[in-house]
Structure I
Amino acid sequence: MQQLNYPHVNETLHYEVMPSGLQVYILPKEGFQKTYATFSTRFGSIDNSFSIGDGTVNHVLDGIAHFLEHKMFEEPTGDIFATFASQGASANAFTSFDRTVYLFSATEQIPENLRTLLDFVQHPYFTDENVNKEKGIIEQEINMYKDNPDWRVYTGLIDALYHKHPVHIDIAGSVESIMQIDKESLYTCYNTFYHPSNMILFVVGGIDPEQVMKLVRENQEQKNFEELGEIKRYFEAEPASVKMKKKHAVLPVSLPKCLIGIKDKQLAEQPDELQRRDIVTKLMLDAIFAPSTVLYQSLYDDQLISDSFGYEFNSGSGYAFSIIGGETRSPDELLSRIQRAVNGMLEQGIDSDVFERTRRKRIGGYLRMLNSPESIANEFTRHKFRGGDLFDLLSIYETISLEEVNARLRSHFDWEQTAVSIVSKEQE
């Protein structure tokens, strides 16, 4: 077992690669009562075309990663949620664009819960009957989200930004796509992406790393895994332009919801570049749109936004975009005000005092996050699958310059690269 020391943030990570290729990371936090564990696979909604071994390309149905996540909790002996609950643990899972994560948190029976997490994720149980039963459950979930205005305005914007890249497809798929999923396609995806060499186990809390690593070794030694070739993912070439400038949906909302999206034309390729651009972009967005900014206060005072207003930057294999917006009484006026404010920033640049205040606030938020086991586990895996390291972020923040942030501002905000998504109770 190796020790990875991060004196900058006073953390020591314990690391080992199992013979199967499974990466195991353990972060002891002295004085913490709760233990939080994630078992993650680099398999998300965008991974719908791939090959291994002989190079045969598999094209799978939209929503299959999310479908697989649902099915993993069913065992011949019953529902795994009940097992975790009987052991005093709270369990959950989620599927994103590029990963699927299974997790639990507990203050007791940590060995039992850790074995349960490893065993159920590494023991698929798919039958024609239970797969068909799940289709109805996921169909209800898809239809429920169709009536959710926040989800509709968000997914509508991504769909407006992207022509070909599967990031624009709903993570749950469509009713039509999930109805065609069968146990054979689930096993194909499971045997590819749930191989230990494509997965990370992360455990954080008031734990003894030697004992935890011993438990994982013993658990994995009892299982046999055939060697897996390199997984190759395939994406259609994505045009630089946005697919459509505006998308509108009608739902019974009290106030319209409006999001503006900016699609990056030039994507970061190398892991270091990807991680740094992610941080620089988020810092830049903070400096323009955070609640402490002049723009936010003026929009709020004029009742153009509420506390639902927010922003984010999202990037991955073949995609990168920012999203800004929220509820507003006038989408057109909100868009006009944002555009005017950003144009002013493009001419003058971000103020040096604003930059320094924002950078320090970001550093403070990062250091506070390191006291949250949930945040550490989820963020560590996200960065690691992209080739980065969560515990390197402080040194990146410390080396970011105002010139770098202003350069990113000018390269990112191209109004030809924007799209707008609106949900309102009336058709425009």
Structure II
Amino acid sequence: MSHSPSISLEGLNPEKFTLGARAGSLVGRFLVVGIVGLAVAAALGLTGDQGDLSRFLHAYTTVYVYFTSIALGALFFVLINHVTSAGWSVTTRRIAELVTGAFPLLALLSLPLIIAALMGTAEIYPWANPDGGLVPEGVAHLVHKKAGFLNAKFFAARMVLYFVIWIAMAAWFKSRSLAQDLSGDPAITNLFKKRSAPMIPVFALTLTFFALDLLMSLDPVWYSTIFGVYYFAGGFLCFMALLGILAKKFGAEDGILSGFIRDEHYHDIGKLTFAFVMFWGYIAFSQYILIWYANIPEETAWYHEREGLFWGHVGVLFLLKFLVPFVGLISRHMKRHPQRLVIFGGWVMVMHFYDMFFLGMPSHLNTLHYLEAQAGPATEAGKAWHHAAESFASMPFGIMELACLIGIGGLFVAAVAKSFASHSILAVRDPRLPESMTFHNP
């Protein structure tokens, strides 16, 4: 357990809280790991047949939206703490600001998906080439009716818009927060509160449409009005889990924030993690029960296509993403124990990836079935795709998916480490820092 020593808050030097070479050494290593991982995944996907290309693009999308959700969770943490004038989070808020430094990298990593759409690669987004044979004839008219929104050029424009907005938001908050480290100007804090309020609805809209574009449109017929909230809830939950892990790392006795991150901070991080375990569970249940009750074909098709996978998936998520952290974090003692917070944080991050994996990868199974129908089951290609489609449920994760995870994950860690190496991870002259160092949970 951490204990706060007597620390003077006068004359704190930002350079003292910059990781420098300690984080800088990770940048090159993870950059190499990321490039190699993506190269292996791309080689496996691009040198094979249509089934391999589909698998690569779906695996890439799944991993990509997972890491993007973490950065979006970090940005929301910054926004919500400013709009509520939260004092407790001052010693951990800079961590979130630096995690948002991954947005330029994530913008770059969106290019393969944008290019695939512009090239009409129906193996990932059937609407990109609705006449390419990967849209069932019975619902092709529904896809054509959505062409005003689901078309490659508009998709590319929206992706550019999302990242322009997110990068601008993240850079604005981070740059002025770093400037406050030098000036100590309290007016900057007031400006944060004023500007963050109108940014929240912009954030909500862009996140929602991002989730619709990259995940929901994998099946262009299906829709859910609550899907964007589902993606947001999981992403913010995953970031809070990561924040607990990083707080334990930096707040340990030999950590750079030793004495600045106290049991009270772990407690509040634990409370927010627990709250979003509950919120995510509520949204997940609400999405299913409303679709089940309405029983509209365009909505239920997504669940029917996952028949055989769905109930096992629901059982895994209910037990492992909801029930385990719910029971584990319900106690005040568990929230204030940093080591246990790390354990449950790591657990939540793994289960969030599993959730994103199930949202994205079963669409690859549908693609294999359509390819089988085109090739004919009597052909060698048809037999191979039929076997892959039937065995996907029992072998959902392989070398290609692992390579994508290592590749994008490595680059993401390198981008975040670069931010940590270059900037102070403590807002040393935020006027609410004394409050953060002295507050107590009831």
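Please treat every number below as a calculation from the coordinates, not as lab data. Bear in mind that the values here come from a model prediction, so they are computed numbers and not experimental data. Cβ atoms are built from the backbone, for glycine too; each structure is taken alone.
Numbers for the structure displayed
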| item | result |
| --- | --- |
| Identity of the structure behind 19.5 (criterion: Kirkwood radius over Cα pairs in Å, for residues 13-228 alone, calculated), options I, II | II |
| Entry that produces 1.10 once Rg/Rh (Cα atoms, Kirkwood Rh), for residues 109-276 alone is calculated, selected from I, II | II |
| Read-out helix-only ellipticity at 222 nm (-39500 (n - 2.57) for each DSSP H run of 4 or more, over all residues; to 500), computed value -13000, structure in I, II | I |
| Distance in nm of label points 7 Å out along Cα→Cβ at positions 37 and 333 from the coordinates reads 3.7; which among I, II | II |
| Structure responsible for 22, with relative contact order in percent (Cα under 8 Å, 6 or more apart) calculated and labels I, II on offer | I |
| Winner on distance in nm of label points 7 Å out along Cα→Cβ at positions 29 and 181 once structures I, II are ranked, highest first | I |
